[in-house]
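Heads up, there are several structures right after this.
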Structure P
Amino acid sequence: MKQLNRNVAENYKTYPEKVLQFGTGNFLRGFTDWIIDRMNKEADFNGSVVIVQSTKNGKVDKINDQDGLYTLFLQGIVDGSPVKEHQVINSVSRGLNAYSQFDEYLALAASPDLRFVVSNTTEAGIAFDESDRLDDRPQKSFIGKLTAFLYQRYSAFKGDKSKGLIIIPCELIDQNGQKMKEVILQYVKLWELEEAFADWILESNTFCNTLVDRIVPGYPRDTIDQKTQELGYQDDLLVVGEQYHLWAIEGPEWLKEEFPAEKIGLNVKVVDDITPYRTSKVRILNGAHTAMTPVAYLFGIDTVSEAVTTPDTKQFIEELIAAEVIPVLDMPKDELKLFAKDVIDRFANPFIHHYFTSIALNAMTKFKTRNLPTLLEYVDQYGEAPKKIAFSLSAWIVFYKGKRGEENIELVDDEHILQFFKGQWDQYDGTEAGLQKIAAAVLGYMKLWDQDLNSIPLLAELVSEYLIKIEKLGMKQAIKDVL
C-alpha cells in the first residue's frame, strides 16, 4: 500500500517556516500542529512548523519520509452524540534531529520568517543542567538547546529588538513560560554571555504561561489495520485524539492578531491570568489520570476508558475527585463539579484507547506536580492525609517494582528515580517491615519531593498500610478497603 507523502495527499501546500517546535510526540501533532493547520486554512496564518527532535530517539526520520504529513483522527462525544472525523495535517514542513543536524538547527535561527517557539518536553523538560556548555553540539537539556538557538538568533540579527520570538511552552508546570525564561537566564549567566543578550531575552521575546487540554492517545495500534483500509494509504504517524480542546495562553492582547485561533472558533483563549483554567485542569483531569494509572493498571486494566467503566476503579476515580480534589480548590464548586463530570465523560470516550503505559511516562514527576499539591492542601485544611491519593502513591511504589504479575512493566523516568526504586525493591526482604521501610524511604526521598513527606501526620502509616495490602493481597482486594 502507498505511503502518505506529498504525492498522495490532496491540495498539499508549503508555507513559510514560522514556528519552531521542540517535540515530535503525539500531543503537539494532535493539538498545536492541528491548530496551526486550521489557522492556515481558515485565517491566513501562512506558517509552517519545523519540528526539532531534542532527544536521541524520536520520529524525525518518519516525519521527513512523509513530507511532514500525517493523519489526525478526532473522535469523541459532541453535544451528546459520537463524532468521528479525520484529516491530513499539512502544517509541518520538516523535522530536524538536534544530534545529527545541529548546524541546520542553528541555521534556522537566522530565518526572518520565524516568529514562534512551542514545546512539550514533559514536566521534567524545563530544567537547568549545569554541565551544559554553549559549544556543546547539542546541549543535553532542552532549555540549553533553546538558549543556544536564541543566542544564535541574537548574534545573526546583531541584537535587533524586532527579531525576538513568541515562546509558548505546553509543559504542564505552573508558570511554564516564566520558569523557561528563568532557566534561560541561568544559562546566560553560566555561559558568561553579554548583558545585552540578557536584555534582549527580557525585552524582545514574549514568554507566555499556558495551559493545554486535549487527550491525545496517539498511534492507534489496536485499530490501525482498520484505519489504514479506510484511508487507502499507510501512515506511520497517524494520531488519534478527542474532539475537546483548550489552549489558555497568558499573553498580551496583540497576540490574538498574530495567532488568530480564537477568531476561527477554536477554544484558544489569550487571557490575563490562566490560573483558574490551570488549577482545575491539572488537579482534576491530569491529577485523576496520574492517580488512577497505577491503581487501574495493577487491577489488570490497560486503558482509561476501561477504568471508568469498571465499577471499582470508576468509583475510586470519582470519589478521589469529589472527596479529595474539589474540596480543596478555591473555585466555585458547581463549576468544578460540572468540569469533573465532563472529565469523566471524556475519559469514557468509546473511540479512544488511552493506554496507561503511555500516561506512566515520568510518573513520579507528574505525581509531584499534579497530586502532591492536593495532598498537602488537604492535610492543611483537614488535618489528615487524603486516603485515595495516599493509596495511589502506594500503588505507584508497587508499579515501580516493574512487575504486574509475571509481566514486566517498562519503566520510563529520570535515571536517579529508576535507580532509587530499583535499590529499594532489590533490598526488600518480603516482610511487612520491609514494605514499611520502602514507604519511609520513598516519602523521604528529598531529590524527588524537595521535602520529607514523612513529616506529614499519619501519611507514612497510610502509605505503609496500603502498600502492604496491595503487595500481599493484590490490587483487586486492596482497592475495596479504600472505597
Structure Q
Amino acid sequence: MTTTLTLTDRAGAGLPADALVLGTARTPSGVALVEGHGLDDVSVEHLTRALPALGAEGRLGETVTVALVPGVTATKVVLAGLGDAGDITTDALRRAAGAGVRTASASTVVVHLPAGDTAELAAVADGAHSGAYAFTAHKSAPAPTSDSAGVQAARRAATIQIVSGLGKGAAVKAVIARAQVLGEATTYARDLVNTPPNILFPGSFVDSVKARVKASPGKVTVKVLDEKALAEGGFGGIVGVGQGSSRPPRIAVLSYKPSGRGKAPSVALVGKGITFDTGGVCIKPAGSMLTMKSDMAGAAAVAATVLAAAELELPVAVTGYLCLAENMPGGNAQRPGDVVTMRSGTTVEIIDTDAEGRMVLADGLTLAAESAPDAIVDIATLTGACVVALGTRLTGVMANGEDMSATVLAAAETAGEPSWPLPLPADLRSGLDSTVADIAHKGDRWGGALTAGLFLQEFAKAADGTPIPWAHLDIAGPSFNEGGAWGHVPKGGTGAGIGTMLALIEGHASA
C-alpha cells in the first residue's frame, strides 16, 4: 500500500476527508489557531473554545483531536502544535505535519499548515508522508504483502492532500513530486531496517534491492559480488567479517547515470550493511543485541538514495555500494589478533570483532575510489561513542576537508536532519599503529567515533594515495528510534541520512 501526496489550492475545511490537520501556536494570550487556516467564524469559535478544554498549549509535538467540527467536511480535526507563533520554523512544520498525520490514523487526510514558500511546503509534504508510515508486516492483520525476497510491508493506505497557498505552478508541483519520491524511498529503507534478521540477510537484502530496482521507473543497474568474487577480488575486510556466518557476505553496486549528457558530476555512496551484529567472538551482551537488526541502516539509506536520485532524474551520476555481511560467532569466525589484507592491499590487525563496520566500509570505500568519483560519502551505524557524544537524534559528520564538511552539513540542514561536525585529530592517528600490520582497526576507548573516522579516512584515496573528497556520517543514534514516535519520526527504523545524501547530490547538480 502506498501513501500518495496530492496538491490542492482549496481551503482544507471544505475538502472531503477522514481528517483535517491544522496548526496551533502559543501566543501571549494563550494557544490559538495559526493564520491562514481557511475556516469560517463558526468553526474558529468552536475550535477556540475546545482548545483549552482539551489542555492544548500549542507546543511543538502536541496533538489534540476534535470530532465533528461545524463548517468542516472532514470527520475530525487534528490540531498540531507548532510552538511559538512568532518563530514557526521549517523543522516545526515538518514535525507538526508528521505528528498530525500519525495522530489522524486515517485513510484520507488533508494537511493545511502555514507554508509560505517552497522550502516550508517541502517540509510539510515530507513530514506528512513520513507521519503516515507504520510497519505492521508481522501482525496477524492486516495480511502483509512481500517482495520476492520476503521483505514485507503492510501499512495503512493514506491519500494526503497538501493545501498550498502558493498556487499550482511548476515549482510547487515539483516540491510535491520530490516529496513523494523521497517519502517512498524512505519508506523502503525503513522497511528494510525493521525487517527481522531471520528474513533479511545479505542474500535476501540483495534480492530485495533487485526487486525494488526492477519495479522502479528509475534507470538503475545492479551488480553483485558474491563471496567467491569478494575473495578473488581481495576484499579481506568484508570476507573476514562475514566468515563466521552460514550466510555469506555480498557487495551490491547500484549505478545510476543520467541520460542525454556527457560526463556528469559523480557521487559515490558507501553503506554499512551488517544485517545482524552479534559482535562476533567479542560477543555483545544480550540486551545490546535486540536492535542489531538495524545495523544495516546505512546500506538501506544508500539503496534508497540511489533509487530516489534515479527516479528524480538528477543530472549527477550516483553509485551506491552496499557492504552486506552478518557478524556471527561461528566456528570459522574472525578472532582478535587476526591480520587481513584489504582490497587496497593494506594489512589490518583485528583488535575487536565487534568493530566490524569499519572493515566492510573500508573495502567499499576502496572499491568506490577506484571509479574516481568527485566525492564519496559513507554512512553507517558505526559507533556507540558517537551516541554518547551526540545523543540519539544527531548524526556525526567527519570529513577530510572543511569544504566537504560544510557541504554535507548544509545538505543536512536543508533536509531537516540534525547533524554536528566532529574532528579527525591527527594526534589520535598513532592510536591505530600496529606492530604486526600496516594499521590496527581500532584504537582505545577515548574518542572512539573519531578514531573510527581516522581509520576510514585511510581508504578514501585514489590508487596513488591522493585523497578524494570524503565524508563519513555516523548515524548510530538517529537510525533507529527505540522510544516512542515523535514528530515525523516513527518508532523503529527512521531512514536517517537519506534526505541529507539526496540534498547533497542535488547540490552537486547545481554546482
Structure R
Amino acid sequence: MNKDAEIDMKDVELNELDPEKTPMTGALQLTGGEKNGSVKLKVPEDEVKFTGLSKEELMKVAGTPGWVRTRWVLLVLFWLGWLGMLAGAVVIIVQAPRCKPIPTMNWWNEGPLYQISDLQAFSPEGIKGVEDKLDNVNQLKVKGLVLGPLHTVQANQLNTLNFEEINPIQGTEKHLVNLLEKAHKKGISVVLDMTPNYMGGAPWFSSGDVADVLGKLMAASQYWFKVGVDGIKVSGLSAASSTPDWSKLQAAVQGNRTEDTKNRVLMGVVEGISATEVSLLLNTSGVDLILSDLLSAENGGVQRAQDINTLQSDQRSVGWGLGAATKDHLSKMAGTPALVRLYQLLLLTMPGTPVFTYGDEIGLQAQGAEAPVMLWDTEEEPANGAVVNQTAEAERKERVACRKWFKSVSDLRGKERSLLHGDYHLLQSSASSLAFLRLWDQSERYVTAVNWGTTAATLTLTPTGDLELPEHAKVKLSTDPDLAADSTVKLDKITLGPGHGVLLVFPFTG
C-alpha cells in the first residue's frame, strides 16, 4: 500500500470518529434516506385548539344557581374576615397600656448645671477662656453654665454696686456676647450669678438695703436679657424673697412667657434650712429652681433619704449639689477620689437638677481657701522617654477615670426617661448607704445603690406599696470591682464595698 493510500485511510477513520465535523447538509445519506441532523415531526392534522368561552357562554354559566351561591358565600366570608381583623385591631389598641404623657420640661431640667464661680481659676483668660473651653464642657452633657458673679462691687459698699458693668479682670461684654452665641449653638444656656454683695458678708448688704438693691437688679436683669443671658441666680433667697419688692424681680424674669419662647430661669440659693422649709420657700418665692445645702449638711443616709422624699414632688424645681450651694468643690465633701465618683452617681441619678462646680468632673482638689486652678492637661500622656513622677501620674490617671465616669453617667441620664424625670422610690437607707429606684411608664427601671461607709455593706432592697422588684438585675455602671458591668446580681441583697456605688437596670415587664 502506497503512502497516498495510507493518508486516504486515515482521513476516512477521522471522519468516522468525528461525525460532528460532518456537515449536516453533506452528501452522505443515513438509513432510510434521512439526512444527518434531520428530525421528523408528525403534526396532527386535526389539532384541537382551546380558545376559551365566549362572552355569551361565560354570562350564561355565571348566571347558574351554583355560581351565584358560590359568589355570595365568598363575598360574605371576605367581609366577615375583614370585620374580624378590624375588631382584633380595636381590641389590641384598647387593651394596650397607655403611654404616660411626658411632663413639662424646661432646659434646666434636661441636664446638669455647671458653675464657674471664679473664671480666673477656670481659665486665666476669664470669659474668653470659658468660650475656648466650651467644647470640653459640652462633652459632659451640661445644659447650663452659671457664671460669676461678674459685676463690679466693693465688699459691703452698696454705692459701688454696678450690675451692668463687668469686672475687667473677668473680660468684656463683647467676650460675653461671643460666649453666649457659641454656647447657644451647642444647646447650652448661660445664667449670671447676680448675688449683689458677693465679696462681702451679707448677700444683700443689710435688711434695709434689699428694696434698693432689688430695684437695681430688676433693671440690670432686663439689660442682660437683651444681651442674650438665659437667667439669673441670687444667693440669700430667704432674705430677698420675703420683701414686697421681690415680686417685681420675679415678674421681670418670668414675665411674657409663651410656648414659643425659651424660658429664663430665676434661680435662688438657700443654706441652713430644712427640706420642708425649702418646699415652702419654693411655693412662696416662685423661683424656678432652688439650690440648697441639704446633702452637704446631712451625712446620714436616713436623713438624706427623707429630704429627697420630701422634695420629690418638687423635683423639677430643686437643684442638688454637694458643696455647690457654697461654691465649694465636691472633692471637699467627698474626701477621697472613690467617693467623688460615688457622689457623681448619686447626684446624676437623683430626682431633680444636679448642680456641679467646675472641676467636679475630675475630682479637682481645693488648695486652702482659694479657688483651685482648673487642670487641663488631664488627657495628655507623658512623652516617650520622659521622667515620670509616679505619684503625679497616678493622680492624672485618676482624673481621667473620674471624668470618663462622669460622662458615662451624665450621658445615660440624658437618654433614659426613668433617670431624667422618672418617679422616685426609696428602697433602703442606713447611716452610710442609700438605695432607690427610678422608673417611668414602660421604660427601663434603674436602681442606684451607694455605700459611702468605711466598711462593706449588704443592702436589702425593700419595695413599698404595690411596687415589685424582679429577682435579678443587670449591672449598668459600677465603681465596685466585684460588680462588673453587664453582670447579673440578685436584688434581695446587694453587697457593696466601702466607698462604692452601682447602677442597676431591669426591663419593664407590664
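What follows is calculated from the coordinates using simple rules that are stated; it is not laboratory data. Note that the coordinates shown come from a computational prediction; the quantities given were computed from them, not determined experimentally. Cβ atoms are built from the backbone, for glycine too; each structure is taken alone.
Upon calculation of distance in nm of label points 7 Å out along Cα→Cβ at positions 252 and 276 from the atomic coordinates, which of the structures P, Q, R produces 2.5?
Computing distance in nm of label points 7 Å out along Cα→Cβ at positions 252 and 276 on every structure in P, Q, R gives 2.5 only for P.
Matching task: 2.3 is the computed value of distance in nm of label points 7 Å out along Cα→Cβ at positions 164 and 236. Pick the structure from P, Q, R.
That value comes from structure R.
Of structures P, Q, R, which gives -0.28, -0.97, -1.14 when log10 I(q)/I(0) by the Debye sum over Cα atoms at q = 0.06, 0.11, 0.12 Å⁻¹ is computed from the coordinates?
Attributed to the structure labelled P.
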